[in-house]
Structure I
Amino acid sequence: MTNDATTPGRGETLRTAAVFCLALSILLLRNSGHEVLYPVLPAEDGRFLFQDFYNGHKLQTVFRQYSGYLSVLPNLLAYVLTLLPVTWVPALFAFVSLCVTAAAYSLFYRVTLKIYGDRVFAVYVMLIVAALPLGNFWLAGALAYQSWNFLVILLLLALLPMPRKIPGRVLYVVWINLLIWSHPLSVLMIPWYARGWIKSAPHRAERGLFCLSAALYGLLGTTPGGIVWPGWTSLSDAWLARVVGEALIGPRNRMLVQAAGDDILFLALFILPLSAAGLSFYFSWRRRNGAEKEALTLFAGLACLSFIVAMATRIAPRNLSAEFTAAEWGTQYVYIPKMLWVVILLFSAYPFLKKSAPLRWLHGALAAALIGINLNGNAVYKTRVDNGKKVLEFVGILARERGACRAGEKQYVILRKGDIGTEKFPGNFNIRIDICHKPPGLN
């Protein structure tokens, strides 16, 4: 039986695997593979995932809250990976993180293919998402930050068909629930799941379960913090600069444009693309198919809501709205809106590209130019090799000396890579390992 372009048959599975490998190659090339060759165990990866699981390796630690929410999948990955020899663990943290990021990017290929049935355009969309500096090293190569890419995967899987066979569907349901319990913004999927529960008779039970799971996670898996409405002016300024403009020309160039104070350039780079996309959808909406409309509705809703929630719960309560608009930090809070905005922009152009060969060439040239303009933005993916060498030396010490202690003795080896910290607050970049503790697994 022959499979069409939208059916995940054997041939399409192989093509998706090839797209995944292509996305992973792009991620590795951004930093010359230094994430894996010289792993740095940044911040949460070192202080919480590596340190906590390697010191204690308790299953209940998988279900702890950090920074106000429970993140099951990154914790579960850390739990499994720290069973392996300690000298492998830092590189595996980074490599698995890059694989999760590549998987998220490759799902854009699957969703685009399902909507348009055009493999070339589907690969093109994935390449643009992977090539533009929409994230940074933390979001690509840090295990703790993969909660964001797991949220992207959750979002895109909602647009793809469920497995037909019972074993596959059971695994799918377990996987979706793990994704839900890994990022607090998964609660924003509740309206989508509720809509599916109402409309989709064949999968009502599953969608109802996802809706309930997301609601329970919001109640039990998150600790609400302060909420401050930032105001429409702050929201619109930050959206235009950090989402619309930064997605197209990168964080460094966006800051240069703002610093120059050139209103015409600001208008051209930040407002005109948004207006062009809006006009495109206005005049072509009736001709677009149902799957495309569903995807665009979900993308636009999640892009706006995730940005508003980040501003209201993370930025405005600390009175940082103006600083956030002008600075480069906080990339994780605009990661999903930027990614979805880029895809929305590409989707808006597709009907015109399909009809006109000159427009396809012009669009390709513009995309190549934007990627070239963004080359200086790739600096956000760079890591410090000297920190990576310190980590490799540190795990080498652990491998040689761990376990050679008297009963009840404690000896700590501390790796300091950044802020000094104190005894009470050791600092985000400091890792403290008890070498007398019985090593887990194969260590």
Structure II
Amino acid sequence: MKRLMLIPFITVVCLEATTMRELFDTLSHQPTTELDKVATQKATLAKEKIEANYYPKIDLFGNHTHYNSPSNLKPIDPIATAELTKNHDALPFAQNIEKIGIKASMPLFIKELSTLGKKADLLIQSAKLKKRLNLYQNEALLVGYNASLVYLEKMLLALNQTKKSLDTTQRNIKIAVDSGRTPAIALDKIEEKLNSLDISINNIELKQIELISNIEDLTAIEIKHPISMELISDIDKQKLFALEPLEKSLDASRLEVQATQEKKTYPKVSLNLMWSQNYTTDTINNKSDNEGYGYYQVGVEIPLYNKSLDSDIAMGKITVMKNRLKLEKSKQSLRVEAKKIQKELNLLEISQGLTLKNIEKQENLLNYAKVAFETGSMTEEDYLQYEDDVLESKAKYYEVDAQKWQSLAKLAVIYGNDLKGVIK
């Protein structure tokens, strides 16, 4: 009843992908990848914010001021005041003054801005590399899930083949039991084995549901069956791509320290402009008046002492050391991991060949065992063991095949290979 209530509110994607390329393509449009795009956009905006400091800041202003005694409508220097007094000109004084004007400021030289811009570029590159790395990791997850799904499907086929074989044997034993030539316990042993196979089949189907859900969670596509995979290209092992985002972050943290040191060392030069038009209706001559004045100013700030910048530099150096150690640790781990995976792939290739030969031998032995059991020269327990041996050999072969695909996908991530060009 609860499921029926949920139906109107849920849209289930039932598209059926036929190739791995189709599944890979969907990854670029999933929320996880979109979040990585947002991170890249955020880094780009941080760069734009730094570049905005090169542009002038312009503001309009207006105000009304009431003074407790008449004040100048505009600033007048002492020489101009003396000249006005000498000529008996009226000075524009008032208690209520309105001002409207414009002011602007613009940096002419700020050394650390250039360094911060370079740092922002590195962070943008790091975000883009991280986005690619996350996409490759999701591709590897997808390959791993699909390889496991292929393994389970083949295991189901092997279990059903064994079950079919045992069904034939069960019918023969039932005939023998009904005729009194074989004790009834022989039939119980076969039925117990068939029941065990049904339990194994049920468990595999449960695992299939989980893997299909994992693929749907990654791609928003619900597949019904595993996708066949084919290796179409070797992995390019020229560089450890997984290290590149960390390298960019390390370089960015170094530039952060450099920018703080420049802020502490270099002067800042800026240009300031202002124009104001002042109005009053309450002058000493009892009439309206307005005066305009403005200025431009080139200012220099020379840093002498700022204790907080020393702390920022010290903390920045710690961040650099932390990022460098993290990079060195990751480099060591990735090299060891890549070396281990390559050895595993070589051994898995050998194991797969040996297991395939073993399956052929076990199937031949099983055919002999069936004849021997039917003629009474072999016990039921020994015959059933041959059935188990064939099933176990097939399980090992399918498991090795799944491990090969999973190891291959991990290696592709480490070296930064897009699996679209490696697996079809």
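So helix-only ellipticity at 222 nm (-39500 (n - 2.57) for each DSSP H run of 4 or more, over all residues; to 500), computed for just one structure, reads -18500; which one of I, II is that? Of the structures listed, the value fits I.
One of I, II was used to calculate distance in nm of label points 7 Å out along Cα→Cβ at positions 46 and 222, giving 4.1; which? Going through each structure in turn, the value belongs to II.
Mean count of other Cβ atoms within 10 Å over residues 190-197 was computed and gave 14.9; which structure, I, II, did it come from? For mean count of other Cβ atoms within 10 Å over residues 190-197, the value 14.9 is produced by structure II. Here the criterion is volume of the Cα convex hull per residue in Å³, and among I, II the highest value is seen for II. Ranked by distance in nm of label points 7 Å out along Cα→Cβ at positions 70 and 254, structures I, II are topped by II, which has the highest value. Comparing distance in nm of label points 7 Å out along Cα→Cβ at positions 166 and 238 across structures I, II, the highest figure comes from II. 2.0 is what came out when distance in nm of label points 7 Å out along Cα→Cβ at positions 198 and 302 was calculated for one structure; which of I, II is it? Of the structures listed, the value fits I.
A value of 14.4 for mean count of other Cβ atoms within 10 Å over residues 62-69, calculated from one of I, II, originates in structure I.
Read-outs: derived from the displayed coordinates by stated rules, not from any lab. All values derive from a computational prediction rather than experimental measurement. Cβ atoms are built from the backbone, for glycine too; each structure is taken alone.
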